[in-house]
Each structure stands twice: as structure tokens, then as C-alpha cells.
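Scrolling down, you'll hit the structures one after another.
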Structure 1
């Protein structure tokens, strides 16, 4: 699912960059660190994102303290792979809404907005935290295509543990702000999360069967069943089998 999501995200970012050729990164990062006073900071790290290439070109070393990633591991596919499965569709829907918002702005206005939304991401130790993502444009082309952005990820787990992610556009230099924006649900949370075999195993778990019984019914080893069960928990973000079964029944995964 994460690979498909990344391909969809690439399409979205190519739109916002207007498929322009992105010049070499020549400006000094120190000059743009002054933009950090726009953001509320706690446990945070910042990064530079190339929209056309869908690539993170720089990330501050503090990403290791926040998420456990080494800087060279911090790339878009890895971020999506660690994003909570329920929040990945929100991420894609938000990015699509952001692109549509910036494409309709008058020339020069894309530099006057900060994009803000939140989602959950899994640290390297397996724990989830909630990230507040805040992004400003730092480089455009002559047609106002967004080429590069500066983003900050702040751990807000202590401020928000539950509830749906929220998207806002914060106007700078007197521009109007748009808070808690409604977005089109183009991407669905139940799209392709589980494989056919995983759904078979989940169905048997819902029916009350244990791993050994599932193995007998599907003609696979108990070890293989347990491996599938661990993968299902990781994909869905469920902490326990009981939570998994409850959510599967409530949200109609099968």
C-alpha cells in the first residue's frame, strides 16, 4: 500500500511543481532557518523537500532524537511506510487539497501561506507519535510552481492523542487563513491494506480461531500464521488482536 501511496503522492507533487525543472539548491540553509520562528517548536526537526523529484534533500540530525531514523533513512517512501495506516489516506487527501489550493492562487501568493496538518507516525522502536507538519514554500519558478519547501515536524503527542487529522492554510503577511479545511476523500482507508491471505486469517481470527486452528484450515504452519498476524498488526496499527478484531468488525475491513 505504501508503494502505491508514494506513486500517488508523486503525481500530486508533480502538479504543484508544474513539472518544472528544479535548479540546483544554491541558497544557504542558514538564511532560511530564520523561517523557523514561524513554527511552534518542541521536539522537532526540519527538512527541505523537492516537489518535482518527490525527494527530501536535507533533514536536520534531530530526526534521530524524535523518530529514531538516521538522516539518510529519512525519505518519503520510509515515512509513508511508518505512517499509521489509518492516517495515510488523510495524508494523500491533504496533499491533493494542498496542490489544488496552491494552483488556484494568484502569482506570488504561494510564498505567503503555511500549510499545517497532523498525522501519526511510527518510531523505529514501534511506538506511534503524532506529528504536526508545517510547511512553507521557499523556492518557486516564474509560473509560481512550487519547487522546494521547508518543513518542520513537531511531536504533539502530549497535545493531541485522539481525533482525526486536521488541515489548515495559515495566511502570512496579511493573507486570510483557512482552518480545519474540508477535503475530498479521494483515497480510502480500507484500500489495499491487507493481502488476500491476511484477510483470510483475519476472518478466522474474528470467528474465534487460534493460530494452530487457522494453520490447519489454511494448510500452513502455525509459524507462518503468527508471521501473518504480526504483519497484520503492523499494517493496521492495532496494538493487540482484540483491538484488531474490534476495528475490523466496526470498520468493515472484510
Structure 2
């Protein structure tokens, strides 16, 4: 038995931004009878919960690319420090950037409502959209730009960033805030877990896994042990849930 099996959400088990297919959910439910299952998403916990059925919401959750962890019903937040928040605010003001800024629960959104990310934003109507000045804490920030000047300024800071050119945005978290670091905060050691992911924000998560699965074709994850097409994810989970499945960390 592994210490955990960890799944990214969007592009890994969820492909429409709103739901996980019923057959995949059934496979995940069966897997939970044998393994500790963790969901690790770029979404904050607030936006992760509506994607999961009620009977899976008690599982360990990582949100905001590691800014949030939820275990035994308790949520912990790692915020962006005041000086780093100043870097983000200065870039927003200097370049007139649209942004999505998550606080500990509420958020501030000034982006285009037609953007894909808006469909996933507070789908459960659990929070408030407020001016960013009203947020006590910045937990995770999305800037809707990939302009070189902005990206270079972020890379010169201590912030953790993930650039997504296809979506025209950059994800920002505090220093050393990643899904991998959040996993360690949950007590899950390197080399003891299986990980599934599809994008750059899953790189460290997969690199430190005993067994790694890339879903899709992102070149950053070409090192993964196994490469899956999206339509293969359910059968792969079913295989892991089988009583005959064995886990053997690399020597």
C-alpha cells in the first residue's frame, strides 16, 4: 500500500471544468477503500468542493497550487507576505492588469467573464467578490497576462509562478508554495506516493513521486513514468484499485 495516490483535477480527472465523469468517480471511490486519496488542484478549496461529490469531500485536499490544505475538515492557508503582495499590486497598477486574487475564502476578480477560469470561479456561490484591498490575505493570484516584462519582474521576486501561455495567464503563490510542498505538510514523504498530473504546476509533484502519470501531452512532464490519454484515466484508476495491484517504490 502506498502512503497516498494524488490526483490533479482539471485536465487530469475533470475535463469540462465542472464535473468528474461518473465512471471515474466510481473508480476513485473503489480506490479509497485501499489507498489514501488526495486531490491537488490549482483551484482554491472553495472552488474544488463543487467538483467533488459529497461522499468524496472529506478526503485530503490541496488547493491553490499548495496555498491551501484541508485534512480532517480543517483548512490551513499559506498566504503571500506583505512585501510580496506589494510586488503583485504594483504590477497590477503599473500595467493595468486584470486579476483573480484569492483570499482565505473570499476573492477579487477583475478579469473577462468569458474566460474559461470564470466558469470555475465560486460555482457553489460560497464566497464574495470584493475589491482586492478588502482581502486580508492574498493566498493565490492569477494575472491575465504573459507579457515578458511582467513575467520577468515576478521571476526576479521570491514568488512561485507558473506561466500558462495557452490560457494567457500566470499563476502566483508565495515562496516554496507548491502542490509538492503541501503534500509534505500533509505528512506524505517523497517517493512514497503515486501522482497524476497534466501541467507545469504538477511538475514537482510528479518528480518526487514513486510512480508518476502524465495525462495528456505537456512536454514539461515528459519525464513521467507513464503517459496517458485522457480516455485512459478511468481504467488506470481501476487497475490501481484492484486487490491484485502492487506498489513497489524504485530501488
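Quick check: 23.5 is what I get for mean count of other Cβ atoms within 10 Å over residues 58-65, calculated from one of 1, 2. Which structure matches?
Checking each candidate, the match is 2.
A value of 1.9 was derived for distance in nm of label points 7 Å out along Cα→Cβ at positions 10 and 138; which structure in 1, 2 was it taken from?
Considering all the candidates, the number was obtained from 2.
Please state which of the structures 1, 2 yields -10500 when helix-only ellipticity at 222 nm (-39500 (n - 2.57) for each DSSP H run of 4 or more, over all residues; to 500) is computed from it.
This figure was derived from 1.
State the single structure among 1, 2 that was used to calculate mean projected area of the Cα convex hull in nm², giving 13.0.
Derived from the structure labelled 2.
Moving on to the next point. Rank structures 1, 2 by relative contact order in percent (Cα under 8 Å, 6 or more apart) and report only the one at the top, that is, the highest.
Max of relative contact order in percent (Cα under 8 Å, 6 or more apart): 2.
Computed from the coordinates by the stated procedures, all read-outs in this text should not be read as laboratory data. Predicted, not measured: the structure shown is a model, and the values here were computed from it. Cβ atoms are built from the backbone, for glycine too; each structure is taken alone.
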